[in-house]
Structure 1
Amino acid sequence: MKSHKQDRPKKEIESKKLDGLFRVPNHYIWDNWAIDSRKFDHKIHRYCLCAPKTYQNKQLTSEQRHIHSFIRHAYSTDSGMTWTDSGPCFDENDIHKICKFLWSGSCIVQKLEDRIQFVMFVTAGDGSKKTGYSQKIAVAYSNDGERWTSLQICLENQSSYHFDLSREDHEDEAWRDPYVWQNLIDNTWHMFFCAKKRNYNNEVIGCVGHAIGKNDNFHFNSWELQPGIEVPCPHRQIEMPAVVYMYNYYYLFCCGKSNGVGEPSASYYCFVSTSLTTNWKLIYSSEIYCKENNIMHNFGKQIYGTSIFANDNNEINIVGYYEPYFIGTPIIPIKWNINKKPPQPHVAFELFDLEHYNDDDDSNNREQIIVKEEIPRNT
């Protein structure tokens, strides 16, 4: 019998080569962040979490990488088409003076009277999966984005303002992923980070930690904690939060993830508000966008650990990593629909499906990399 059901249109797949990947053979590469300093030194600097796949003659699992994590640096002089690896940012002995391992952070760069100053904020971690991961936030300084001063703790974890450091919600402790941004409206420096708090019902929820700098523009060692910022995110961990001010609105980008109860899931979110601390509304979700446009949802399955940065034209971009392969993504532009109010961002997460990956090859040979791009149909 002939079916009267209308066949669902097939997704169009286009194969193309991809520039701008970053990988280190025999190493795990994950959470990425970047800073565009081309107006000072003609470079884009890229940082990522890194761990060896073999440690003391034993293979490390992807879970074990977290307690062997350090920060790696690379730079590009061709707008992110290729990357030059310069190795770890901090000596292992220097790391162990304040913590056991390093997790994600962010970087700023500014021109001082007599020099360029890079400032990096990172997560100083200790503990284990079994005992729980204790986290604090540390800072370091550099004149070139490559060689750094010793790390110093600049924001201790604490329970003020109902912040919660437990694992009552079956998720990891959260005091990590600092993102530092200057609000040019009043020139104040703000730090945003992954945290948890207790709400009015005494439930533990994910939130965005917030602190305001008590520093001048030269030193970033002192921060005043603020109440946690609540956003309507369905996930229990709000990782790698970042804020920009565009088109007369504040936009908060973040990775949302839940691991503790039920099926692990993740999505990339953007929230918008006219206030920096309240009334955030969901304006973009990679999951919703992909459903609406009949596109495979790759975020959290094939890409994660993303962070935004502005290029030298003040355009907002993202870098992250391909989760199954532990390869850094190219620079991904954020596109804006300015015909909507407020203007709506879109991130091209449909560009991710790697093939022909060879971890034994020590080159970043982009001729080996094929990417499948799913093209949404016009309706």
Structure 2
Amino acid sequence: MKYPPRCRNPFVGLLCLAFYLLPSAYGQRDDPVDAEEQFNLAVDYKEGRGVPQNEAEALKWFQKSADQGYDKAQCVLGSLYFAGMGVPKNYALSLTWWHKAAEQGNTVAMLNMASFHMGGAGMPRSMSEVVKWTKKAAELGDAEAQYYMGGFFYTGNEVVARNPAEAVKWWRKAVEQGNPNAQYNMGVLYRDGPLGDKNYTEAVEWWRKAAEQGHPLAQYSLGQSYENGNGVKQDYAEAAAWYLKAAEQGDSVAQTRIAKFYWHGIHVEKNKDEAFKWHKKAADQGDADSQQEVGSCYLLGVVVAKDDAEAVKWFRKAAMQGLAPSQCYLAACIENGKGTPKNMAEALYWYKRAAAQGEPEAVKAMERLAPPKHKW
């Protein structure tokens, strides 16, 4: 199962949470003694809300609040040491402060601990610690942690045995809180039916919930459902709308699909310039189908100026990903010295790879270029 990528920077996730929930700026006042007020003052200095922005003052008040045992301050301080923001980077201190916050039930700190133990930054990976801290946060009701626990059980790892039923249990807890990642995965479960309950109509409903929250994979899946009439009445206009939403968020497969809609005018106004724009965005992200389409545009001089060398560049990218037509196009360019020096050995190599996949033109080329049989 494909999971959408997530930001693994604990500092970013933490401050997004903290800064949204905190009260607005203070006016002039005496230095606070209460730990929560110290924390709020630190955030004000960090954000420049009601006081001049001052990183040093922010750090001072985060430290005072954390020293009094305020879990949010401890969590922020751990993230500051992790990122080296205003203090020297120090992973040991990060863990110390996150651990203090986690022991008080701070689920953000728990997920930061789990993320830390995933490895990276020169630190050893420990899945047992990852699962331990994620489970603690999940059991306290953190929706993201519940989503992650579902992922652990769905795929299995060195600590958790694969158990789709247990995965569903955790994802259901997360979807009850409106978690879009879990909603998307529930849709995939109903589409594929690993527990014997395949139901495309149910899958579409879960994808719709996630798509309406802006989840790009769910938006693409919903578009695909409308295009093919799976679980919903076929509706190309709806398909195009959802593909476009996902494409605008950078989903390369959706970019390729909406490009085809624009190219052929499928319930959108036919627009080859717009089609090329989306193919190029997807191609730049490594989508082989779009790389082939971009190469074809350069080869034929459609939408863009004819450029054989640029065509060869894009055909080669797609060919190296195993796309048979691109392998054949690349071979033909190399055989004829179009946009690249002529090289029969390399041309034969690519024709052979395409022919092995059954590409008709490549099969014909192999027959044409085969050495003549001797007649005795």
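From 1, 2, which structure was P(r) over Cα pairs in 10 Å bins from 0, in percent = 5, 24, 34, 26, 9, 2, 1, 0, 0 calculated on? The value was obtained from structure 1.
A value of 6 for relative contact order in percent (Cα under 8 Å, 6 or more apart), calculated from one of 1, 2, originates in structure 2.
Here semi-axes √(5λ) of the Cα gyration tensor in Å, for residues 211-274 alone was derived from just one of the structures 1, 2, and that gives 27, 17, 10; the source is 1. helix-only ellipticity at 222 nm (-39500 (n - 2.57) for each DSSP H run of 4 or more, over all residues; to 500) was computed and gave -1000; which structure, 1, 2, did it come from? The value was obtained from structure 1. Looking across 1, 2, the calculation of distance in nm of label points 7 Å out along Cα→Cβ at positions 91 and 347 that yields 5.4 traces back to 2. Taking distance in nm of label points 7 Å out along Cα→Cβ at positions 99 and 291 as the criterion, the largest value within structures 1, 2 is that of 2. Largest in percent of Cα pairs over 15 Å apart, for residues 83-138 alone among the labelled structures 1, 2 is structure 1. Ranked by FRET efficiency 1/(1 + (r/R0)^6) of positions 115 and 195 (r between Cβ atoms, R0 = 30 Å, to 0.05), structures 1, 2 are topped by 2, which has the highest value.
Where a number appears in this text, it was derived from the coordinates with a stated rule and is not lab data. Remember, predicted model here, so these are calculated numbers, not experimental data. Cβ atoms are built from the backbone, for glycine too; each structure is taken alone.
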